[in-house]
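Q: Dropping the structures in below, format is structure tokens.
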Structure P
Amino acid sequence: MRKLLLIICTIALCASILSACSGGDPDPADVNIAVLRGPTAIGIMQLMDEADSGRITSNNYSFEIAGSVDEIVPRIVQGAIDIAAVPANLASVLYNNTGGGVQVLAIHTLGMIYILENGDTISSVEDLRGKTVFASGKGAPQEFALNHILQSSGIDPERDLNIEWKSEHTEVVASLLTGTTDIALLPQPFVTTARISDDNLRIALDLNEEWDKLQETSGTLSSLIMGVMIARTDFINENPDVISDFLNRYAASVTYANTRIDETAALVAQYGIFPEEVARLAIPYCNITFIEGQEMKDRFSGFLEVLHAQNPQSVGGALPSDEFYFSR
């Protein structure tokens, strides 16, 4: 009888060991992530620092900082990049052009576009009527956002004011500082850079706030969205646990960015995004966020509808299907 009990216990122990070996934690996965050099990278700074310093062992996260989307897009298509932070409308363009090859994981940056003025004549959107505004970002979300806000306020962007589009944000900043213009449309951190150089410049309008006012009166749910995090659909399907781990860590990194501004500004400078002084002042105005799931879908789909109504090609010719919006 004792021998039988010993055999049974031995079998149970072996089964337990085999179960532990087969059901243990999976091997860390290699995850290649790309972000753009600019304010949309702010939210991932802590996660990047923790990965680079070896404090994360769940997966092997590696990061690259690109100067433009042209450096990122081909490598997403080729499969060399798994996760990327991209401009909001580009995510939809990629989805359409790759036949659903990418999905959006989260919104990471809301509107960070402002009307700057050297003076005190602009206090509402209506005050832009008849003015000349220097701007940068033609063909980008800031142009579509400005047009939407103007048109919704009864102002024709082509007839009721003069918008002079410049090729570079720095050119607009220079125009403000030299007095070539008194009114300009700029994103962060160029708003902060200009105001550091000339403390007479003031933020006259926050386009994020103006967008939200329109949503309140229209009864629709959408947001002015500058940047989102996307991933290759194949990578998502093959690595659901990796995606969940990344999103949890990214959400914590965004919280860190918004609550530990000095530390985040130091990381922004360390990674060569932009100077620490500029980062410290700009972060509160960059609207860094983390929105996923149904709320992401509601807000992002509404934003894409606005862009599609103005120019279908700005979102890749068609609004993406529900499969575009990842939900865990």
Structure Q
Amino acid sequence: MGLFAIDIHTHILPENIPDFGRRFGYGGFIHLDHHRPGCARMMMDDKFFREVQANCWDPATRLGECDGHGIHVQVLSTVPVMFSYWAKPQDTLELSKFLNDHIAGIVHAHPSRFVGLGTVPMQDTELAVKELERIKRIGLVGVQIGSHVEGVNLGEPRLLPIFQACEALDLCVFVHPWDMLGKERMDKYWLPWLVGMPVETTLAITSMIFSGLFEKVPRLRVAFAHGGGSFPGTIARIQHGFEVRPDLCAVDNRISPREHLGRFWLDSLVHDPLILQQLVDLFGADKVALGTDYPFPLGELEPGSLIRSMPWPDERKEMLLSGSALKWLGLEKSHFLR
């Protein structure tokens, strides 16, 4: 299958999701309506959210498509709408356990092809830390989190214990945009996904930098979805603002934003060779990892094709296809060659 390839950005759901709304006594939770073979509607109560196919829940289908695209390993994470940070914390914990156990089961059944990220109730620090400890015990290697927690930015002090726990437990973190800023102004043209998501990720990165989070948890391994959103194209403005208005930007951290480049990972999902080259130039090849948003249409439809198309030597391509992912995951290639 060519150069070893690990896709760090893929989403999965259980084929059958309990009616959590009925169980908890209030709405807003997702369930699947399997209205025809191999196809289901994601429903939020009675409201249609998205249609998904069997590759969103069936490991055999995923493995067949991975083989066809030359992907050796997928990193599994839930669909961000499942985060449910808005719900009662104990209910989000129950939902998180269900999703985490599902992913752990798939990983245990196919340890050479899948690794898993969990989800936790970020709105309750104590519950989140306890579930992180359980995530470690059941064999997941990290956690996927949203770009904010009900409007609380990731650099805020109340969330620090969660990141400290990830560092202590040697769990990697994948930050995915969700519940996009300004969505009330983006009701047309799919703008929350096209514009809101890149802005969300930029806000998350900048909040973590300016708050000094990367200094407080220096061994934390964090990756951001969608090539870091609009952050790579905004870093010069952010740096300039830090320099000319330190009274506003450097109040919690005096280490320059540019000095943080290379301290975290980005996935490669940028859809353009010039932008991918920019990411590598800015962050380093060892901090850009293949990520495709499989199995959704806004992702890379032929996983790995952009990296493989670049005019780079195989050594650099393999770094982006798997080497940087292994460093972020904290794993060796031999982990999958069993």
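Read-outs: derived from the displayed coordinates by stated rules, not from any lab. Because the structure is predicted, anything quoted here is derived from the model rather than measured. Cβ atoms are built from the backbone, for glycine too; each structure is taken alone.
Q: Which structure, out of P, Q, was volume of the Cα convex hull per residue in Å³, for residues 149-260 alone derived from, given a value of 186?
A: That value comes from structure P.
Q: Here is a follow-up. Out of P, Q, choose the structure whose coordinates give distance in nm of label points 7 Å out along Cα→Cβ at positions 77 and 101 equal to 2.4 when calculated. Write out the running numbers ahead of the final one.
A: On the way: P: 0.6; Q: 2.4.
Traced to structure Q.
Q: When relative contact order in percent (Cα under 8 Å, 6 or more apart) is calculated for each of the structures P, Q, which structure yields the highest value? Spell out each step's value before the answer.
A: Working: P: 28; Q: 17.
Looking at the calculated values, the largest one is P.
Q: Quick check: 3.5 is what I get for distance in nm of label points 7 Å out along Cα→Cβ at positions 93 and 277, calculated from one of P, Q. Which structure matches? Kindly include the intermediate steps, with their values, before the conclusion.
A: Values: P: 3.5; Q: 5.2.
This figure was derived from P.
Q: Separate question: Supply the structure label, taken from P, Q, corresponding to P(r) over Cα pairs in 20 Å bins from 0, in percent with the calculated value 32, 61, 7. Provide the component values of the computation, followed by the final result.
A: Values: P: 29, 52, 13, 5, 1; Q: 32, 61, 7.
Matching structure: Q.
Q: Starting from the value -10500: which structure in P, Q was helix-only ellipticity at 222 nm (-39500 (n - 2.57) for each DSSP H run of 4 or more, over all residues; to 500) calculated from?
A: The read-out was computed on structure Q.
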